[in-house]
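Colleague: What follows is a group of structures, each given as C-alpha cells.
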Structure 1
Amino acid sequence: MNPENIKKMVTAALFAAIVCISTLIVLTYSATGYIHLGDCFVLVAGWVLGPFWGALAAAVGSMLTDLILGFAVYMPATLIIKGLMAAAAFWVMSLIRGGRAAGILKYIISALIAELIMVGGYFIYEVFLYETPGALANVVPNLIQGLSGIVLAPLIIHPLMRVRYLGEMSGRE
C-alpha cells in the first residue's frame with residue numbers, strides 16, 4: 001500500500017477518535033438532545049483530510065458516539081449526515097478563492113453550509129422517527145450545536161495547519 005495512503009488512513013483513524021471523544025464532551029444536555037464539541041472536529045477532519053478520509057473519520061467517530069451513548073437509532077443518520085458535513089466543508093472551502101482575507105471567511109462559510117446540512121439532515125430523519133412536531137423540537141438545539149462548530153472550527157484550523165504533518169496532508173503547506 002502507498003505510504004501516503006497509510007498516513008491518511010492512520011490520521012483518519014486518529015481524527016475518528018478525536019471526533020468521538022469530543023462528541024462525548026457534552027456541554028449541555030436536554031430532553032431534545034445534547035450540545036457537544038464534536039462538530040468542530042467533524043469540520044476540521046474534512047478540511048484537513050479531504051472529502052473521502054475526512055468524511056470517513058467524521059462519520060465513524062460520530063456514529064461510535066451514538067453507539068457508546070445508547071442512541072443506536074441515530075447511528076445510520078449520523079453516519080451519513082456527519083460524513084456529508086465533512087465532505088461539504090472541504091468542497092465549499094476549496095471552491096472559495098481569495099487571498100489572506102478570504103482565509104477565515106472560507107472556513108466560516110463552509111462550516112455554515114456543513115452545519116445547515118446537519119440541521120436539515122437530522123430534521124428529515126427525525127420527521128420519520130417522531131413526526132414533524134417532534135423533529136421541530138430538535139431544530140433549536142441542533143442550531144446551537146451547529147453554531148458552536150461554526151465558531152470553534154475556524155478558530156482552531158489555522159493553528160493546526162502550522163503542524164507540519166497536518167499542513168502537508170491537507171495540501172496547504
Structure 2
Amino acid sequence: MRTPTTTLDQRYSESGTAPTDWEETRRALEASELYWLTTIRPDGRPHVTPLVAVWLDEALHFGTGAGEQKATNLRSNSHVVLTTGCNDWDRGFDVVVEGQATRVTERPVLERLAEAWRTKWDGRWQFQVREDCLVHADGDEGVLVFSVSPAQVLVFAKGTFSHTRHQF
C-alpha cells in the first residue's frame with residue numbers, strides 16, 4: 001500500500017484545523033457513487049463528464065466506449081482529474097484526484113474490476129470480460145477500462161474549512 005505525504009495548506013484552512021487523514025480520504029473514494037472526469041481534448045480544451053468509478057488496488061478505475069469523447073482525449077493526453085464530493089457549503093468534503101489514466105487490459109484485473117462494480121452497485125452494473133475490455137451483460141460494445149493511480153489528492157473540508165494535500 002502506498003502511503004502519501006500528507007500536509008495541510010494553512011492558506012486555505014481555518015486556524016487549529018488538522019489535515020484530513022489518508023484513511024478517511026480513501027474511504028470517501030471507495031464509497032463515492034459519482035465522479036466528474038476531466039480530460040483534455042486534442043485541441044487543448046477541457047472536457048468534463050460525470051461517471052461511476054471504483055477504487056481497487058490503490059487506484060480509481062473508470063470505463064468508456066472506444067468512440068466516446070473521453071477515449072478520444074485519452075489517446076492524445078493521459079493526464080486526468082477526477083473529482084467527487086457533495087454540493088453542500090458547510091458540511092462534508094470534496095476530493096480531487098490528479099494522475100494519469102492507464103488502460104487496463106489484463107483479464108485477471110478486468111475480472112476483479114467487474115466484480116468490484118457488481119459489488120459496489122448492488123448488482124446494477126453487470127460486466128463480463130471480453131478479450132481486453134469489459135462488456136455490459138446486455139450489450140455488445142466493449143468498455144475500455146482505465147486506471148488512475150493518484151499522483152496527488154486534494155481534500156477540501158467544509159464547515160470547518162481545511163485544505164489537505166496527499167502527495168504520492
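None of the figures in this text is laboratory data; all of them are computed from the coordinates on show. All values reported here derive from a predicted model rather than from experimental measurement. Cβ atoms are built from the backbone, for glycine too; each structure is taken alone.
Colleague: Just checking, which of 1, 2 has the largest value of Kirkwood radius over Cα pairs in Å, for residues 17-72 alone?
Modeller: 2
Colleague: Next up: One of 1, 2 was used to calculate helix-only ellipticity at 222 nm (-39500 (n - 2.57) for each DSSP H run of 4 or more, over all residues; to 500), giving -29000; which?
Modeller: Matching structure: 1.
Colleague: I have 14.2, 43 for Rg and Dmax of the Cα atoms in Å, for residues 41-120 alone, calculated from one of the structures 1, 2. Which structure is it?
Modeller: 2
Colleague: Here relative contact order in percent (Cα under 8 Å, 6 or more apart) has been calculated and equals 22, so which of 1, 2 was it run on?
Modeller: Only structure 1 yields this read-out.
Colleague: Given a value of 0.95 for FRET efficiency 1/(1 + (r/R0)^6) of positions 113 and 137 (r between Cβ atoms, R0 = 25 Å, to 0.05), calculated from one of 1, 2, which structure does it belong to?
Modeller: The value was obtained from structure 2.
Colleague: Thinking only about FRET efficiency 1/(1 + (r/R0)^6) of positions 97 and 129 (r between Cβ atoms, R0 = 30 Å, to 0.05), which of 1, 2 has the largest value?
Modeller: 2
Colleague: I have 20.4 for mean count of other Cβ atoms within 10 Å over residues 105-112, calculated from one of the structures 1, 2. Which structure is it?
Modeller: Answer for the origin of the read-out: 1.
Colleague: Work out which structure the value 16.8 belongs to, where Kirkwood radius over Cα pairs in Å was derived from one of 1, 2.
Modeller: 2
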